[in-house]
Each structure stands twice: as C-alpha cells, then as structure tokens.
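Once you scroll down, you'll see the structures, which are given as structure tokens.
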Structure I
Amino acid sequence: MKVICIAGPRPDKLGGYNDNNPLTTKIKNRLYKAIEQAILEGATTFITGGALGVDQWGAEIVLLFKRFYPYLKLIIARPFPGQDELWNPGQIEDYQKLLSQADQVVDVNPDPAKKWKYFARNKWMINESDKLITVWDGDQSGTKDTINHAKRKGIEIQIIRILKHGFILNQNFEKKED
C-alpha cells in the first residue's frame, strides 16, 4: 500500500476563491496529473486535511478516480472537529459532502480549535505517508512546514510550484534511501 499526502495553501494564496480563475484551473489540472501518476505508480490511499483550497481539490480529484479505481481510499485528517465553523454555508456544505464520501475521517486532535493543531495535523499526515504532493508559492507557511517535515522524514516530495504571474513548475525530491 502506497500512501500519498495531498496538502497546500488556501485559495486566498492562489488567486482567490473563484473556482473559475485561470490559476485555480491550472493548479487543479496539475493536481489531477500528479494524482493520476501516483495511482499508476501504485498509490492506494490518499490523505488530505480537508481545508479549503488544495486539500479539498485533491480530495475531489481522488473521488473522481475512485469511479475507475474503486480500491482507492480517501482519508480526511481534520486538525479538530469543527474546522469548518467559520466558513460560509456553501463551503460547509461542500466540506460535509467530502466528509461523507471519505473512507475515513480522522480527528488528529479532539479538542477545540487552536492554530498549532493545523501543524500537528500536517505532521500526522506526513508521518502516515510515503509521498507528499503539494502546491506551494514559496512563502513561509504551513505548507512550507509540511514540506520541511517531509524532507526530515525522507519521503518523496512532488511540489507544484507557483511562481509570480501564475507560472507553474514541478519540483520532485526523491525518497532518501536507508
């Protein structure tokens, strides 16, 4: 079983909350290709944090692939119950639909919201994974912290790198051999 973590920034770091913006479309296309390649290389389980943006886009793509590969497993790792409490009604509805379609929902920490719990969730996802697929704009952020933890763990990392003016490139870091 090969486990893939999908993580990345919220939409406000990627051109906004409009799903029709060109950068969002490019990112979703790159995520689709990265997830498809992971499946072809033997991935069976995908973990995402369920947050707005890359986490949910990745989960939606995995669910699309489950139609053709029913053995795939989607895990949503929530930092705490109620991570959606401050979202708008449409975002909450979409999130609840994702949770209902996931094979497993894990509450990494059952206690109420605290900022550090997002970092703990990301660390948990990396510790459970063989590879990280992430979107990153180069900023210091939770995504950067997740990449650094994956590097320390020595797992394979695929970065869909967002550059200025919406340019995208792929960066791959191979798994460290023991």
Structure II
Amino acid sequence: MPPPPARLSAADPAARRRAAQALAGQPAAMARLLARLAVEPDRAVRAALIDALLAIGSDAALGGVAALLGAEDPGMRAAAFEAMARIDDARTVALLLPLLDDPDAERRLRGLAALAGRRDHRLAGRLERLLAEEQDANVCAAAADLLGEQGDRAALPALLRLKARFRAEPFLQYATDAAIARLRER
C-alpha cells in the first residue's frame, strides 16, 4: 500500500479521506494537503483535508483554508467557512474581517456567521462601520445581531441610525430592536 501522501490522489474517495486523516497535524504534508484540497471534488474528503490542515495549526495552513473562502465552488467555500467558524483564535478573526468588504452579500453574511461568538476588540468598531455603509438588509440584520452580542452601549447610536435608515424593513427593525435590547441590558 502506498504511503498516505501518495494515496491523496487515489481514485477511491474513501482512500483519499483516510490518507488525509493519516496526515493530520503533519507540517511536512501541508503543501500536499493544500494542493489536493484545491482540486478535491468529494465533500467528505474536503472535510478531512481541512481537518488535517487545521490540525497542523500553522499560519500557512490556516491561510490555505482561508484562501478557499473566496473559491468559486460553493461547496468548497462552504467547507472553508465551516472550518473557520470552528477555530476560535485571533488569527481567524484577522482572516474573516476582510470578508465584510466582499462585494458578494452571501460572503459577507457567511463572514458574519463565522465571526459569531468571538470576542475580539476589532469587531465592534468594524461592525459599526459595516452598519453605516451596508445596503443589503440581510447583511445589516446579521451585523446588528452580532453587534448586539459583541458590542457595548457605545454601539447604540450605530444601531439607532440603522433602524432609521431601514424604516420600511420589518425584519431589520426586529433584529435591530433585539440588538439594542441586549446592549441596554449590559
């Protein structure tokens, strides 16, 4: 049987998945894992490749996964977002924040979802700026929700301005009211 790096190219997806699992946490395998991830069509194998890279934990491995956040393939992009959402450290926040400027609203929404639950000093100010500029009501609702989770009372003016700007959007009014209520409880 060939060694795990060679099995990354096997015809059988189960063999590729097992090879990725065998290479988890091995820095010497990072380039091969990244190369395979860029072309892997099978969802389960992609997940194993991403897990193997995350187990390596280096900036380069994390950057390789983050690069897939902009992939054209929606399955690849979704796998990368799911992976980034699982990693709770400052490096991922730095990699996710630029997504809030992406021209694609879906990527901005996924970026916000991946940032949920994180505590980072950069988030509140960046979310306030997003609320001031964003035109998509769904993105605004997600950002307001996250700001209600992350911010403090200093964020209230940004939420009140958002509420005034989107008066005709009942869903956004509700999301903003919920965020305001959470901030006022603090």
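A short reminder: the numbers here are calculations on the coordinates, not readings from a lab. Everything numeric in this text was worked out from a predicted model, so none of it was measured. Cβ atoms are built from the backbone, for glycine too; each structure is taken alone.
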Please state which of the structures I, II yields 12.4, 38 when Rg and Dmax of the Cα atoms in Å, for residues 44-123 alone is computed from it.
I
As an exercise: Cα extents along the principal axes in Å, calculated from one structure in I, II, equals 65, 28, 21. Which structure is it?
II
Here mean count of other Cβ atoms within 10 Å over residues 12-19 was calculated and came to 17.9; which of the structures I, II was it taken from?
II
If helix-only ellipticity at 222 nm (-39500 (n - 2.57) for each DSSP H run of 4 or more, over all residues; to 500) is computed to be -20500, which of I, II is the source?
II
Please state which of the structures I, II yields 2.9 when distance in nm of label points 7 Å out along Cα→Cβ at positions 4 and 20 is computed from it.
I
If you work out relative contact order in percent (Cα under 8 Å, 6 or more apart) for I, II, which one comes out largest?
I
Ranked on distance in nm of label points 7 Å out along Cα→Cβ at positions 60 and 140, which label among I, II comes first with the largest value?
II
Given 2.6 for distance in nm of label points 7 Å out along Cα→Cβ at positions 28 and 108, calculated: source structure among I, II:
I
Match the computed value 18.5 of mean count of other Cβ atoms within 10 Å over residues 92-99 to one of the structures I, II, and report its label.
II
